[in-house]
Structures are given as C-alpha cells and as structure tokens.
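Following are the structures in question.
Computed from the coordinates by the stated procedures, all read-outs in this text should not be read as laboratory data. The structure presented is a predicted model; accordingly, all values stated were derived computationally and were not measured. Cβ atoms are built from the backbone, for glycine too; each structure is taken alone.
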Structure P
Amino acid sequence: MRLTAEEVRHVAELAKLALSDAEVDAYAGQLSEILAYAEQVQEVDTSSVPPTPYVLPLVNVMEADQPRPSFDTETALANAPDREDGYFRVRAIFEE
C-alpha cells in the first residue's frame with residue numbers, strides 16, 4: 001500500500017505538524033513501508049496463540065502505605081527557587 005502525498009498531508013494536519021514537500025515525500029515512503037510490514041504481520045496465523053496481555057506474571061511491588069510525619073514547612077521549602085508565606089511561589093500561566 002503506497003500512501004499518497006495528500007494522505008500524508010492529511011495525517012500531518014491531524015497531528016498539527018507542518019511538513020515541507022521534501023518531508024512529505026520522505027514520510028510517504030517511510031509510512032508506506034510501515035504499513036506494508038503491518039500487512040505482512042497480519043498474514044501470520046495466530047489462531048493457536050492464546051491472548052496474552054502480559055508476558056510476565058504480575059505482582060504488586062508497591063509497599064503498603066504507612067502513616068508517618070510529614071516534613072515541616074521549612075524543610076519542604078528549603079530548595080524552593082521562590083516562596084512566599086510558607087508556600088511555593090510559581091509564575092502564573094493564563095491561556096486566552
């Protein structure tokens with residue numbers, strides 16, 4: 001399956017990517033090769049292979065939560081680049 005330049009431009013637009021004509025041509029070839037490989041993989045008979053969500057047995061490696069005292073304010077803010085009244089001070093970001 002060979003992707004056209006127009007299809008690559010459409011995908012790039014969906015991904016909000018600005019591509020030059022040279023990039024469109026390069027990506028058309030690369031994406032076409034990927035799709036050809038995916039078609040080849042789909043031809044493999046996997047009917048005797050059971051669904052396997054995980055190849056290794058899962059175990060919970062997290063330690064159970066234990067209540068303990070937290071840091072005092074001075075220790076928590078010791079490396080803060082900017083602070084005010086016992087809080088981290090960060091630059092405000094507003095989107096329009």
Structure Q
Amino acid sequence: MKFREDSRYRQANREALISLAMYVLFFAWWYVTAYGLGSGDPGEYTYVMGLPAWFFYSCVVGYVGISILVWAVVRIFFSDVSIEDDDPAEREAR
C-alpha cells in the first residue's frame with residue numbers, strides 16, 4: 001500500500017509558513033521603526049499626533065498595517081478544512 005499524504009497537512013503547512021512570514025515581516029517593521037527612529041536624543045524626537053514618531057510608526061501604524069494584512073491573507077490564502085477522519089481528496093476519488 002502506497003502512503004499518500006493527507007491534503008489537509010499540505011494546507012496547514014502552507015498556512016503556518018504564511019503566518020510565520022507575516023510575523024517576521026511585522027517584527028522587522030517594528031524593529032526597524034522603533035530602534036531606527038528612536039535611537040537618537042529624546043530632545044530631538046519628532047512627534048506624530050502627540051506620540052514620538054518611532055512609537056507611532058512602530059506600534060500604531062505597524063499594528064494597523066499588520067491587522068489589515070492578516071485579514072487580507074486569511075481571506076485570500078487560508079481555507080476551511082474538515083477535521084473528519086478521512087481525507088476530502090480521497091472521498092472525492094471514490
């Protein structure tokens with residue numbers, strides 16, 4: 001009997017890799033904006049809406065941006081999968 005990988009594992013692995021990539025992107029954005037803009041003399045900071053620019057761009061813009069990105073990625077790339085015992089692709093083949 002030949003072993004066939006369940007198609008749900010392939011989808012779950014794909015979704016996990018996409019999630020990891022989004023987290024790495026968000027962390028890189030946060031790190032670059034927080035430490036890049038916030039590494040100067042506090043007396044010379046610029047402000048956006050009353051917040052230091054480094055905080056506004058890293059925490060406020062980053063959070064809103066990643067929230068929109070997560071919503072879009074889930075709508076486009078993620079799919080519902082059954083948690084029943086048998087593989088849906090096998091069921092269709094029968």
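Given a value of 12.9 for mean count of other Cβ atoms within 10 Å over residues 15-22, calculated from one of P, Q, which structure does it belong to? Derived from Q, not from the others. For the structures shown (P, Q), FRET efficiency 1/(1 + (r/R0)^6) of positions 31 and 79 (r between Cβ atoms, R0 = 35 Å, to 0.05) is largest in Q. Here helix-only ellipticity at 222 nm (-39500 (n - 2.57) for each DSSP H run of 4 or more, over all residues; to 500) was calculated and came to -11500; which of the structures P, Q was it taken from? Corresponding structure: P. With Cα Rg over 2.2 N^0.38 Å computed over the structures P, Q, the top value is the one for P, the highest of the group. Please state which of the structures P, Q yields 18 when relative contact order in percent (Cα under 8 Å, 6 or more apart) is computed from it. Structure of origin is P. When FRET efficiency 1/(1 + (r/R0)^6) of positions 23 and 47 (r between Cβ atoms, R0 = 41 Å, to 0.05) is calculated for each of P, Q, the greatest value falls to Q.
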